[in-house]
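Multiple structures are listed underneath, in structure tokens.
Just so it is clear, none of the values below were taken in a lab; they were calculated from the coordinates. All values derive from a computational prediction rather than experimental measurement. Cβ atoms are built from the backbone, for glycine too; each structure is taken alone.
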Structure P
Amino acid sequence: MPKLREIDAHDRKLLTLLQDDALLTADELARAVALSPSAITRRVRRLREDGTITANVAIVSDRVASLLSALVDVQFERHALDGVATFEARLGASPLVQAIFEVTGSFDLTVIVTVADMDAFNVFADRMLAADPVVRRYETRFIKRRRKFSTALPIDGG
């Protein structure tokens, strides 16, 4: 990974704009940031090359299918690093797992899981959670409605 560099005010503005719409052109970005389109292009290329921008993705609305999402809190039985690392790698490899957060409190992880329906969740829970000896217990909360969803980070602390 390339060496981290200082992110200046222009980069912060670019990152904020690109988090809202990664398809903005250099000309459109230049109108919002006091730089030329060529300077914008160079900066965005550097932000991609140094790993500051990790992906350009399409966020699909839930209108595409009827899906069931859940927040699953996982407590480990043992904190043996190899077992936990293997478990986290299995979760991370599953296309049903959207996010894995290491958390404080009585649980060790919170996982966002999205499946087709309750039967699919039960299969996921049985195979990925209940069958793994590193999992002491898990609790699930199902998401009724998505009121807000964003992958954007508050670049300026806002």
Structure Q
Amino acid sequence: MIAVIQRVLKAQVSVDKKAVGRIKTGYLILLGVVKGDTNKDLSYLVKKISQLRLMPDNHQKMNLNLSNAHGSILVISQFTLAGNVQKGNRPSFINAADPQLAQKYYQQFVTQLKLKGLTVKSGCFGAYMQVELTNDGPTTLIIDSQKDLS
């Protein structure tokens, strides 16, 4: 699984011009599920993200996790993170997980973050969405579970 994590002051996702998820301070996470992902990848990302200390303390140092900072998460499914542009000019998405499996892991990701006590909002899996955000910092990280766990 690939997660692009952006620390935000606010973020919103809309489908058909209607907001379906919005947060204030926290993380916007673009989540891509790729072939070969397992429950181990899911558990790794949930644990890592729930413990990440990306939020600023009183001295503007990244010392707080989301719980300490009372932040929220907005999770957006993003199969294009599995895109490959090594050959040609049009991306190949052959490395993206099967949509049914990807949806299962996406939903489990959201659920498991909630079970960690975090406030989590989400987009609509497979929908055409518009995402608005105010990046804070900017602070952006990429976590690839298959690279980290290998």
Structure R
Amino acid sequence: MSLEQNLLGSWELVDCKVVQGGTLKDLPIGPADQCGGLLIYSYDGLVSATISRLDRPPLRDGSLHGGSSEEKLRAYESIISYVGEFEVDEPASIVTHHIRYATFPNWVNSKQIRKCTFAGGTLRLDAPPMLLDGGEEQVSYLVWRRVGDE
């Protein structure tokens, strides 16, 4: 089965980590056991990804645009979401997400490249290394399980 065929469908977040300075850390959004997420690869070449803290409190003002500045900041910091198109490099086992819309505006019109590894019913996506302020390197990975497979 091709990489693209393996990716198609819906995936649920299992684990997510950052490796920085040789140390395994949680993503800034929080530890995997306090987060949930869905990753969807559609047959028409679209990708949708969302990771959210499970304990997101509702805004006191229930209107769509309500909430205090503090509540809005807390809400923004507790979710990562984007949609766009995807393409695969079969020989390299790479999927590239071409981001169209995102909660993090710096990702709009960017390419997010991920190395794909399938093992035991899971999909692991590894991001390429990135340099942080101060020159330290960081890598991250997310592990997904196909929705319906338990």
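Annotations for the structure displayed:
- semi-axes √(5λ) of the Cα gyration tensor in Å from the coordinates reads 37, 20, 13; which among P, Q, R: P
- Identity of the structure behind -10000 (criterion: helix-only ellipticity at 222 nm (-39500 (n - 2.57) for each DSSP H run of 4 or more, over all residues; to 500), calculated), options P, Q, R: P
- Value 27, calculated as relative contact order in percent (Cα under 8 Å, 6 or more apart), assigned to which of P, Q, R: P
- Top of P, Q, R by FRET efficiency 1/(1 + (r/R0)^6) of positions 25 and 113 (r between Cβ atoms, R0 = 25 Å, to 0.05), largest first: Q
- Structure responsible for 1.7, with distance in nm of label points 7 Å out along Cα→Cβ at positions 9 and 121 calculated and labels P, Q, R on offer: Q
- Value 6, 21, 23, 23, 15, 8, 4, 1, calculated as P(r) over Cα pairs in 5 Å bins from 0, in percent, for residues 41-80 alone, assigned to which of P, Q, R: Q
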